[in-house]
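I've put the structures underneath this note.
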Structure 1
Amino acid sequence: MGSESTPRVKLRSVSSDDYEPLFRWVNDRATRIQSGAFKPVSWLEHKEWIERILLAKDTELLIIANWEDESAIGHVLLTDISTVHRSCSLTIRIGSEVDRNRGLGTEAMSLLLEYAWRDMGINRIQLTVRTDNERARRSYLKSGFRYEGTMRNAVFIDGKFRDLELMAILRSDVHIV
């Protein structure tokens, strides 16, 4: 595990080279059902989604990249960005199983929070997580997110209704240098 002085990941904008790994991850059923219902996506649908996201004024897609070679290992997606309320919703995904459970998502989250606070002027970031996704819940708590409530039977994933936890972090919850 890298130290704070030796970053392992960075956030960067999307490039055309990222379309393929993003496509692979969205079509990986085991990965997908951790956060949403699985539906196979065609290359055309995927490409149109990315292009629509990149043009949207209330959405920002960033790539979590390996620090050394800038290869994509995941992504963060900020949606419902409100410049009035200074809030947004967050989705984060580490794409490949080999890159999970190594603290890379937590490191990326730290970078994302710093970017949101300092550069975007965001005050509140919220997310939802399946109540049975312990690894993600631990990472969010470690990053400073707080539990705000449970949404019972909120999603239908993998043949079952599942509960989601709403978690959020406020700028005032963290010390910003």
Structure 2
Amino acid sequence: MALLDEARVTVLLADYVAVDAGGKLTAVGAAFTLTGLQPDGHTPPMHVAVLVDVPGPLVGQDFSMSVSLRDDESGAPVLVPGPSGEPEPLRIAQVMRAQPPNVPGLQLPPSLPGRVQVVLGFPAGLPLEVGHSYRWSVELDGASRPEWSAPFHVPAPAPGPVFGGPSGPASIPNFPPHG
């Protein structure tokens, strides 16, 4: 049994995500697919929750997990200012291990899946470009699947009004059309 074939991965985008002591997620503004830009050129606050359910026989085994932001069209990593101010790919990676579920006072079957949860928070938003689509993607042990991702789009603002044009329909040549 291979983790890549058996793991179930969920990626959730939200305005805010918190995890309580029991491991439950609380999400506000969850499952968005569109986000705008604030006057400072950043998106509003954004959180990414990644849940990896690992089958019972694979619980306790180490695996690598990475979460990265990619340009949805090209697949290229999105560059953001790093700690030094230089552009760096927005990617987080770590070795993980799912533990068996444990509820004090209850007996649980060993076949229950274990879960790894990661919540990434960007309370100041991200400096992204309008008119672009992006995708948060997850890799397990260096492999990815399309369903292990969450896409979103940053739309451009609607065009503003046109000034200096015709003063009304009567000043438009050939209006109404002569037929």
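What follows draws every value from the coordinates through simple rules; no lab data is involved. Note that this is a predicted model, so its numbers are computed, not measured. Cβ atoms are built from the backbone, for glycine too; each structure is taken alone.
Just a few scattered comments:
- Source structure (of 1, 2) for distance in nm of label points 7 Å out along Cα→Cβ at positions 45 and 125, computed value 2.9: 1
- semi-axes √(5λ) of the Cα gyration tensor in Å derived as 22, 21, 18 - corresponding label from 1, 2: 1
- Looking across 1, 2, the calculation of mean count of other Cβ atoms within 10 Å over residues 61-68 that yields 15.8 traces back to 2.
- Of the structures 1, 2, the one that 19 was derived from, the read-out being relative contact order in percent (Cα under 8 Å, 6 or more apart): 1
- Source structure (of 1, 2) for helix-only ellipticity at 222 nm (-39500 (n - 2.57) for each DSSP H run of 4 or more, over all residues; to 500), computed value -8000: 1
- Of structures 1, 2, the largest value of mean projected area of the Cα convex hull in nm², for residues 93-132 alone belongs to 2.
- Looking across 1, 2, the calculation of FRET efficiency 1/(1 + (r/R0)^6) of positions 101 and 117 (r between Cβ atoms, R0 = 30 Å, to 0.05) that yields 0.65 traces back to 1.
- Answer label among 1, 2 for the case where distance in nm of label points 7 Å out along Cα→Cβ at positions 29 and 69, calculated from the coordinates, equals 3.0: 1
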